[in-house]
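Take a look at the structures below.
Nothing in this text is a laboratory measurement; each read-out follows from the coordinates by a stated rule. All figures in this text were calculated on a predicted structure; none of them were measured in a lab. Cβ atoms are built from the backbone, for glycine too; each structure is taken alone.
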Structure 1
Amino acid sequence: MNSAAVSQETAEIVVSRLFDAPRELVFEAWTNPQHVPHWFGPNRFNTTIHEMDVRPGGVWRLTMHGPDGRDYRNHIVFLEVVKPARLVYKHEPEPGSEPVSFQTTVTFAAEGCQTRLTLRMLFPSSEAREHAVRTYHADEGGIQTLGRLAAHLPQMAVKDLLLTRVFDAPRELVFRAWTERDRLQRWWRPKGFTNPVCEVDVRPGGAIRIEMVGPGGWACPPMVGVFLEAVAPERLVFTTVLLDANGKALFEVLNVVTFEDIGGKTRLTLRAIVTKTTETAQQYLAGMDQGWSESLDRLALEAAAI
């Protein structure tokens with residue numbers, strides 16, 4: 001769903017859309033110059049990124065190429081960068097371009113495993129806003145731009161796994177099973193596996209390391225990661241990376257886990273998005289669905305025993 005509104009009082013154009021992707025992925029699409037050219041701008045526009053330094057005071061220079069052959073140069077300065085929640089930047093006219101200036105605020109709000117993105121373009125006056133709407137169709141352009149972003153997001157995922165389970169335990173207890181080392185070690189493993197190394201530091205920036213041993217004593221490649229969000233008892237976001245014998249990534253996953261209270265029980269939703277992979281990783285990715293399903297079976301037993 002998307003909507004656009006023009007406010008006479010605040011001289012704003014506001015566009016909002018709900019994306020079927022975690023906000024970390026949406027934020028990455030908005031701030032990574034490898035992704036931005038694939039979606040930025042209205043329909044039938046192409047974009048060239050000249051530089052993009054995403055930090056307060058950093059400069060973002062780009063040229064939008066219109067379907068009529070006209071180029072629109074943009075010089076942008078970042079004012080705020082709060083990953084993965086908020087961006088504020090100011091559009092300043094390039095020499096020789098039309099003197100249109102406005103400030104953009106982009107917020108990324110998590111709604112379960114989805115993201116509510118709100119784009120606010122604030123102009124110096126209602127007259128300046130009206131000029132942008134009348135001359136450049138800035139309101140419709142904002143809607144089309146978010147539509148193109150929605151189409152690009154699925155292309156960022158090599159694999160997107162979504163699992164939902166209802167556990168007969170309060171979400172505080174289920175959350176504990178995810179965040180207390182001894183409990184996590186008992187359930188995070190498929191059938192026939194053990195995980196003698198299970199280290200978790202559940203806080204933003206905290207590390208994860210899990211080393212499993214399969215049937216017959218086969219040592220699995222180690223898995224490492226970092227927690228991005230930890231909101232007890234509602235939400236966990238973390239990355240996981242499987243390493244080869246040389247310590248290089250075989251594949252990378254963005255994981256979002258939400259815990260919803262439903263009358264004393266817990267609806268858990270797990271979304272695991274593979275964002276990078278290698279040919280060698282295919283044997284591991286093929287078993288990801290089954291591995292998580294069997295682990296969640298063990299989680300049900302662990303939560304019942306707390």
Structure 2
Amino acid sequence: MSLFLPEGVLIGSVTDRDGWTGCTVVLCPEGSVAACEVRGGGPGTRESDLLSPAASAPGANAILLTGGSAYGLAAADGVVGWLAEQGIGFRTRAGIVPLVAGAVVFDLALGDADTRPGPEDGYAACIAAKRTVERGTVGAGTGCTVGKLLGPDTWTKGGLGFAGRTLAGGGKVAALAAVNAFGEIVGEDGTILAGIWDGTGYSRTVDLLAAGQSPLRPWREATTLVCVLTDAELTKTQAWLVSRAASAGVARAVDPAATAVDGDVVYCVATGRTTLDPLAVAALAADVAAAAIRDAVMQATGAPGCPAAAERLA
């Protein structure tokens with residue numbers, strides 16, 4: 001899968017299987033443009049305004065996806081520290097200022113709620129960054145779960161996924177996804193890949209809601225995070241439009257998506273090394289975002305009290 005990773009992009013993860021949490025950092029090559037789109041009603045983010053087309057900076061030097069809910073945003077401080085040591089950041093008259101955007105998933109309910117990624121974890125993820133993409137129950141996907149309506153007795157393990165495609169001429173569009181959705185993950189044919197398990201099969205969240213079922217814990221405990229990566233040369237506005245288009249891919253693979261209890265965020269990082277049609281990039285972004293989300297639950301392994309999809313189906 002790493003062959004779809006744009007040149008210069010590095011991805012590193014830190015995984016805590018005792019506390020069942022972790023974080024994943026995307027290190028962007030110099031000259032990259034970045035933007036984001038926040039769709040969910042319960043987001044936890046850092047520097048989102050920096051990635052608006054209205055902001056003057058071209059984007060971020062790194063993107064952090066992390067567990068730990070709002071506490072986990074502290075891991076970004078470690079990423080900032082590592083970037084500063086490398087001399088990477090926005091150049092000012094007073095020195096280098098590393099720009100790190102980040103978003104969290106709520107994973108406190110699966111493992112030790114007092115264990116959250118901190119600055120040392122963000123720093124370690126930078127040291128671990130490489131061209132090989134880890135997938136499954138790793139990094140920001142370590143404590144992820146999906147199908148949350150009826151609580152922990154019926155949810156299924158989420159995770160960290162990756163997918164990509166190559167355009168004519170060799171350009172690349174890929175996506176990294178941390179999947180911790182309130183709803184279920186559905187395949188291209190509409191079948192449920194992971195979600196609410198009733199003992200013999202999966203139940204659809206929308207059907208249960210229509211029947212009058214209320215969420216057991218209805219407040220901001222779910223999220224799908226996606227980072228689209230491309231070697232296309234895009235303006236910041238075009239990168240933002242790619243993020244918006246990729247949100248459609250989230251809706252293809254997560255049902256329901258962008259609810260009031262989800263903190264769904266999609267980033268786009270464009271390295272600018274290849275001339276590609278922005279329309280094609282946006283269309284493929286939705287495709288690979290959906291594929292990465294599905295990959296996350298298919299690659300995941302189970303945690304105590306939370307079987308993975310492969311274990312459910314077996």
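Kindly point out which one of 1, 2 the value 13.0, 41 was derived from, the read-out being Rg and Dmax of the Cα atoms in Å, for residues 29-108 alone.
2
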task: Name the one structure among 1, 2 that FRET efficiency 1/(1 + (r/R0)^6) of positions 173 and 213 (r between Cβ atoms, R0 = 35 Å, to 0.05) of 0.40 was derived from.
output: 2
- prompt: Of the structures labelled 1, 2, which one yields 16.0 when mean count of other Cβ atoms within 10 Å over residues 77-84 is computed from its coordinates?
  reply: 1
- request: Looking at mean count of other Cβ atoms within 10 Å over residues 101-108, point out which structure of 1, 2 has the largest value.
  value: 2
message: Going by volume of the Cα convex hull per residue in Å³, which of structures 1, 2 comes out largest?
response: 1
query: Ranked by relative contact order in percent (Cα under 8 Å, 6 or more apart), which of 1, 2 sits at the highest value?
result: 2
field: Read-out mean count of other Cβ atoms within 10 Å over residues 117-124, computed value 19.1, structure in 1, 2
entry: 1
